[in-house]
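Trainee: Heads up, there are several structures right after this.
Just so it is clear, none of the values below were taken in a lab; they were calculated from the coordinates. Everything quoted here is computed from the prediction, not taken from an experiment. Cβ atoms are built from the backbone, for glycine too; each structure is taken alone.
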Structure 1
Amino acid sequence: MLNQLESQYSESLAALENVTDSESLHAWEIKYLGKKGSVTLLLRSTGQLPAEERANFGKRANEVKNLLFEAYAAREKLVAEQELALDLEEGALDVTLPGRERPAGGLHPSTQTLRQYAEIWAEMGFQVYRSRDVETDEYNFQLLNFPPHHPARDMQDTFHTTEPNVILRTQTSPGQIRAMHELGENGTQPIRVILPGMVYRYEQITSRSEVQFNQVEGLAIGHNIRMSDLKGTVTEFAKRMYGDNVRLRFRASYFPFTEPGMEIDVECFLCGGEGCRVCKYAGWLEIAGSGMVHPNVLRNGGYDPTIWSGFAFGMGPERATMLKHGIRDIRYFWGNDLRFLEQF
């Protein structure tokens, strides 16, 4: 058994010299020094020897065991250092290589259109005015010539809150009154503003209508402003937005805050005027409601309607985006589907 011990000792040292990684080192430990390792089993066999041989064998066996543990510890330290050096070498940063670009998100298609609106209207002399999403019944309806219980309120299904007379705005039009109060200086200054923002209506969701959508309100107040100014201004905007060959039509319509009022349609680019689901097979798609500011609204904003006049309009950026990109369902804008959004 002493010869076997010396043989295992020599064999284990030779094997240890060839270990170069942690996985092989762990396998060596199990093979020679583990619970069922060859050296460990020899040590456990000491009791099988004759009594006169046990002392010499046990002494040498303990020496071998200690020497192997020391050799194992030294090799473990060496392997750790080698693996660390290799890891540092492989993970070294080459500062001459170009950096990796971080993926960046894109602007929502509605945001892109809103920015385009702002640029065009800025070129035409209109500034951006922001107003609140949560409004009072007074600003959203009453000051815009919607008295309580007026049937015209049924045109805009309203989201009410638990607070009395506090609602989610159904239109950006209440911003007209706030702009007059803030910028009009008690009805003494002309105004040219657009009011972009989200509006909310409790409506049936279809391919062309949603419960939330963007609007861009426009307001111009000055001396001797006429309906012809409104038509010319909107026509110029449409040319800059859709191209010089765009076809518009104006239809008389009713809005409590305008007198007279009209709706503005653009020829449906999706079907070329032939009729489709988006334009309700009419060949035309409404892009704005508009009209001359009602005298009562001017008074509520602090202006004397005998001296001042103005026009207002409200446009839907989602409709414009649908026309521009051939989108046939407005629900895509709020579906958060990356397959749709990443196209823009």
Structure 2
Amino acid sequence: MDIIETANLTKTFDGFTAVDHIQFSVKKGEVFGFLGPNGAGKTTTIKMLTTLLYPTEGSASIAGFDILRQRASVRKNIGVVFQEPALDTELTGRENLDFHARMYGLSPETRKKRITQVLSLVDLVDKKDILVKHYSGGMKRRLEIARGLMHSPTVLFLDEPTLGLDAQTRRAIWEYVKLLNKDEGTTIFLTTHYMDEADFLCDRIGIIDHGKILVIDTVDNLKKSVGHDVITLSCSDVKRFQKRLEQESWVSNVTPHALYLTLGVERGEEKIPVIFDIARIEQVSISSVDVRKPTLDDVFLYYTGRSMREQNPEAPRNKTVKPARFWLRWWKK
């Protein structure tokens, strides 16, 4: 069963197309990831799906509810963890959750039960009565995830959930996301530009860049599309050697870089002597060779023709948000 469906979803801003006629679906209970650099269209997509932005063209539905004609029903079925922090730091963790639950009309008994459940899920029970301003960055992010789960949403949207966090905290957040997907049965829609995050969390991945979805598949299938092994070699004449290697039937793909090539092949170690024989015939000198299994970095490079663009992960977390006013404004739209 598809819990999210889109058809030609498009968003333009003053002539600039941020999201360009994308079409995809998300199955109930899966973790679906949007992988792409900053500016690729990930956040714009998530804002349209969560009713924060009106599409310029196309349509989408969440749990069977249209994002344009049934906005209130969509919101009742989703939880959202935005890029920008939206917690009230002058309230305790429990008070933040209680405020959110009241907005969704949960009864006092249900609020109390769910607060205990979600705090336990993200391991913050012993911190519930501490002011959020005294929380660490990782604790705040876990509380935001707990808040998104308060009303038992059908779909939880996580927009760059570990942006700006240290490696150890990021890994802990991943474990909590896996746990809630398993224990709560919540469908997760995740946007990220971290390759390792997408690799660890996602059942399927859509690679998006410049507003277009380039490919959607499982992590394993995406890696296999690059080749069973990836050979990286530095050589004296990249362009000439590329043209020569592209003639070999055992080479699934060749990607040129300034000073080296990457090749997708099967049984990479066995192909090293063959590559050196070809280089000798072509009078191309090889200075280094590396053989490894493909990663999502290789997948992104294969489908986009370039590496992930330079990122600035800290910037979004420097924004100031008035949490209560922000949530009320979102809910009333």
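Trainee: Compare mean count of other Cβ atoms within 10 Å over residues 198-205 across structures 1, 2 and report the one with the greatest value.
Mentor: When mean count of other Cβ atoms within 10 Å over residues 198-205 is computed for each of 1, 2, structure 2 gives the biggest number.
Trainee: Here's something else I'd like to know. Can you say which of 1, 2 returns 1.00 when FRET efficiency 1/(1 + (r/R0)^6) of positions 150 and 294 (r between Cβ atoms, R0 = 35 Å, to 0.05) is computed?
Mentor: It traces back to 1.
Trainee: I've got another one for you. A value of 5, 19, 20, 12, 4, 4, 5, 7, 9, 8, 5, 2, 0, 0 was computed for P(r) over Cα pairs in 10 Å bins from 0, in percent; which of 1, 2 is the source structure?
Mentor: 1
Trainee: Can you spot which of 1, 2 the value 4.4 was calculated from, given it is distance in nm of label points 7 Å out along Cα→Cβ at positions 62 and 246?
Mentor: Derived from the structure labelled 2.
Trainee: Let me ask another. Comparing structures 1, 2 by FRET efficiency 1/(1 + (r/R0)^6) of positions 118 and 230 (r between Cβ atoms, R0 = 30 Å, to 0.05), which one has the largest value?
Mentor: 1
Trainee: Using FRET efficiency 1/(1 + (r/R0)^6) of positions 38 and 110 (r between Cβ atoms, R0 = 35 Å, to 0.05), single out the structure from 1, 2 with the greatest value.
Mentor: Top value of FRET efficiency 1/(1 + (r/R0)^6) of positions 38 and 110 (r between Cβ atoms, R0 = 35 Å, to 0.05), among 1, 2, belongs to structure 2.
Trainee: Right, something else. Can you tell which of 1, 2 yields 15 when relative contact order in percent (Cα under 8 Å, 6 or more apart) is derived from it?
Mentor: 1
Trainee: A further question on this structure: For which of 1, 2 does distance in nm of label points 7 Å out along Cα→Cβ at positions 70 and 302, calculated from the coordinates, equal 3.8?
Mentor: The correct label is 2.
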